[in-house]
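Chemist: Before anything else, here is the set of structures, which you'll find just below.
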Structure P
Amino acid sequence: MNDSFMERAPHIKYIGAEKVQVRTLDSALAGLAAPDETLMLKMDVQGFEHLILRGATSTLAQVPMIECELSFTPLYEGQFLFPQMLELFNDLGFHLVGLSPINFADESGYFLQADGTFVRKQ
């Protein structure tokens, strides 16, 4: 999280750190889903959404719907903001069909994040 996020929403804070192995979604799901199986993708990955999508080219062929956390102001280092994510989803063949608010700035009440629901274009 960047400093401005912690200033805007002090109730959200680090409580620990863990090392994890990082792999693409395509490699993580290899052999777990049948090629003709329909999948739904839910992402809550703190600013890594665009990287997850870039590593999921094979997987996305099986995904008609994605739920993704979207930020309207910079919260995580290197993340794509709402307009960039809309463009990326559009390029991948998905369009936005719903938004559900998640976080608001404590003092200003400004909208910080929402869960977006995207479906594959027909």
Structure Q
Amino acid sequence: MIVDASLFAVCGRYCGNCVWYLGEKETGCLGCYIHEGHPAWGECEVYSCVDHHHIKFCGLCDEFPCDLLVNYYDPGNLEGPRNAAIRVAVNAYRAKHGDRKTLDYLKRVGALNKPAK
């Protein structure tokens, strides 16, 4: 599997592993940065916050981890709270080790093998 660091979302999700990016939803998406916080599923408050703080991703923020990030998930998704916690951990690792090492780690542990919902 080829991974592309430009597909890392500001929240810690890897867009290249998203059902919207993969075309498994009715409307496709090209990734967080391409849509500037307006992906196929709606407006992303986390992207707006990152943009407001003039940072690349949440892990670089002085307020990290914040309530917005840890509580930002689809309440209809039973995995939502777990996914939010994982994104916080990914952001912390990414801030310390960078995009490439974070993606290598996620690939090694199998976190990029199935689409994230």
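Chemist: Looking at structures P, Q, which one was helix-only ellipticity at 222 nm (-39500 (n - 2.57) for each DSSP H run of 4 or more, over all residues; to 500) calculated from, given that it came out as -6000?
Modeler: P
Chemist: Let me ask you something else. Comparing P, Q, where is FRET efficiency 1/(1 + (r/R0)^6) of positions 72 and 104 (r between Cβ atoms, R0 = 25 Å, to 0.05) highest?
Modeler: P
Chemist: Say we calculate FRET efficiency 1/(1 + (r/R0)^6) of positions 24 and 88 (r between Cβ atoms, R0 = 30 Å, to 0.05) for every structure; which of P, Q gives the highest result?
Modeler: P
Chemist: Matching task: -0.49, -0.83 is the computed value of log10 I(q)/I(0) by the Debye sum over Cα atoms at q = 0.12, 0.16 Å⁻¹. Pick the structure from P, Q. Present the calculation step by step, with values, prior to reporting the outcome.
Modeler: On the way: P: -0.49, -0.83; Q: -0.38, -0.71.
Structure of origin is P.
Chemist: Name the one structure among P, Q that distance in nm of label points 7 Å out along Cα→Cβ at positions 48 and 64 of 2.9 was derived from.
Modeler: Of the structures listed, the value fits P.
Read the figures in this text as sums done on the coordinates, not as results from a lab. Keep in mind that this is a model prediction, so the values were computed, not measured. Cβ atoms are built from the backbone, for glycine too; each structure is taken alone.
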